[in-house]
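There are structures below to look over.
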Structure 1
Amino acid sequence: MSKLLIVGDLHLRTRTPRRRREADFEAVCLGKLRQIVHIGRTEADAVIQVGDFFHQPDPSKGLIAGVIEVLKESKVPWYAIHGQHDLRYHSQDAAKRSALRVLEAAGVLNIVDGDGLGRGTMLFGAPFGQTPPPCPDSGYNVLVSHVMVGDKPLWPGHELTGPEEYVRKNPSYSLYLLGDYHYSFQIKVGNAWVINAGAVLRLTADERDRCRRPKAVLFDTDKNEPKDIYLDVANEADAFNMDGYTQDKGHEAERASFAEMADALRKSGKTGVNFGENLTRAMDDMKIGKGVRDKTWLAYNREEGDKA
């Protein structure tokens, strides 16, 4: 295997995000997917997607059907792993009933599970919440992982694992392909590249998100060399309605409060099998204010309830 097309978090969805102008956002999503299929067909030997293929764990049947139709146009195999957005309640117990399994059953996608790509190249997956397997002693081994690893913290006080630390904890792979963190980076650690292609869709009006240039990354395993391939996207003014929008600095306090709550939940050990109950317990223990609490539940309910 010589050329791999790396695709970041897709977050394919039907509902138009707040401040995006498009009435038919499903068409926008499928259009981006079709661009990637075309690039893969002409440039790569395989396409690898790093999780959060869909934005909700139960996408509409129409969206799934549209994805199958687009992926059927690919002349090269597609591989993917589960991100938390692909899993109901963010649980691996739901993996067998996921939309990715439907795509696999339709024959248009392979869920990464120690797959051989030819010429000694092997793919190993670490889906959301799972520990990467030990790297084999020989061959060209690629780790595909959906994990929060990045080169810059997302908010003040964000304790973020860096690429170098991640490689140190999971050594010996030839190539590391990461998702979850939505902003692209490419860092060489020793002789191994750590690559995050960045999220494909611009879903928020936050300046860092809306000003991104979505792309895929073509990696040549023979040359050990990445190449950015930028997607055709609408310009910022055409894509976003910014009327009355201001980058509210007051949101920083809410982000910090949410981060503190999430950290407390992680450290407390007071977790059960119900994600909603875990959230309620953590917010009660932390005495989280109504503003952050309401926004947390709004985001949760949109994810669980948006099946349009």
Structure 2
Amino acid sequence: MFAGLGRTRPGEPPPRVALLDLGTNTALCTVLFGDSRQPRLLRIAEDLHFVTGLGRNRRADGSLDERGRSRALSALSHISRRITRMGVARSSIRGVATAACREAPNGAAFLSQIGEELHLPFDIIDGGREADLMALAQVHSFPDEAVLLAIDIGGGSTEVALRGGGADWSTSIPVGASKLGAELGRTPTLEATRRRVAQALESPWLGPIPENVCVIGVSGTVTTALQILDKADIWDPATLHGRTLKTEQIFDLARSVLTLSPEERLRLPGLHPGRADTIGPALVWLSALLERFGSSEIRVSDRGVRFGLLFESWHRAVVRP
């Protein structure tokens, strides 16, 4: 199918690419196939999304728990097999590990184990680079937006970045959905959650925001909100990417979720059990950030850090809608 396909110009992607993102709560993989007639053009062949809880129940010294490592290793074993079966060359795999591995004393050793056993390459990146990759993905994914502000609430940190308007900035805040869930417990009240996120907003440096900025919410928290509103039990990025959520919708959903018992949340259509104890606090945190930025709505992006890896590695790549 790909006979004669090669990179004719610098920056064009190889015929098949795999992008990996190992976070505090999830392991993500996107495989893209090229077009023999248009080497720059890629289409998404497969999206894999596993809720692993890698950063859950850490030891007293902050090390990754054996159960979390086992869940992540199982998910990555499946990912490695799929990548092989789909014909992706190992030289065309890019992978990063974020908050859980960069904070844990045994994070680097765990990634070495993954490399030796599964032959998957992962680099631990700091929060600043995570924010920059996330922002790069949005610049390429929303080329119609001249000025954009991207917000990515992960499990262990939140990245915020402004691009366009002549004053780019990025920041990483060590507050994420999993951390909030662990701090607040399984039955937090709305009032307690709002107090906690107000404290979180006191310390981070957030740069100036120009007028007419497009605010983009990236990955798990916003896509989960849409899935709940849609009552969609099957995760399908194609139905989520590019849609719009009102800030009022986000806060109303957070309030509704926090009134449910842990058992009721597990039965909520569209909500993965692995996010049941974290989505309420995460949505309150997101609504507080949107209020801080004066935004009444947010566009949804399913293209996070792993797509930033794509465009950083092969800047001429174009992902087919």
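Points to keep in mind about this one:
- Parent structure of the calculated result 0.75, given that FRET efficiency 1/(1 + (r/R0)^6) of positions 129 and 289 (r between Cβ atoms, R0 = 25 Å, to 0.05) is the read-out and 1, 2 the choices: 2
- Entry that produces 1.35 once Cα Rg over 2.2 N^0.38 Å, for residues 161-224 alone is calculated, selected from 1, 2: 2
- Source structure (of 1, 2) for distance in nm of label points 7 Å out along Cα→Cβ at positions 89 and 281, computed value 1.3: 1
- Highest-scoring label, criterion being mean projected area of the Cα convex hull in nm², for residues 9-96 alone, among 1, 2: 2
- For -9500 (helix-only ellipticity at 222 nm (-39500 (n - 2.57) for each DSSP H run of 4 or more, over all residues; to 500), calculated) the corresponding structure among 1, 2: 1
- Among 1, 2, structure where volume of the Cα convex hull per residue in Å³, for residues 49-104 alone as derived comes to 82: 2
Rule-based calculations on the coordinates, nothing more; no lab input. Keep in mind that what you see is a predicted model, and the values were worked out from it rather than measured. Cβ atoms are built from the backbone, for glycine too; each structure is taken alone.
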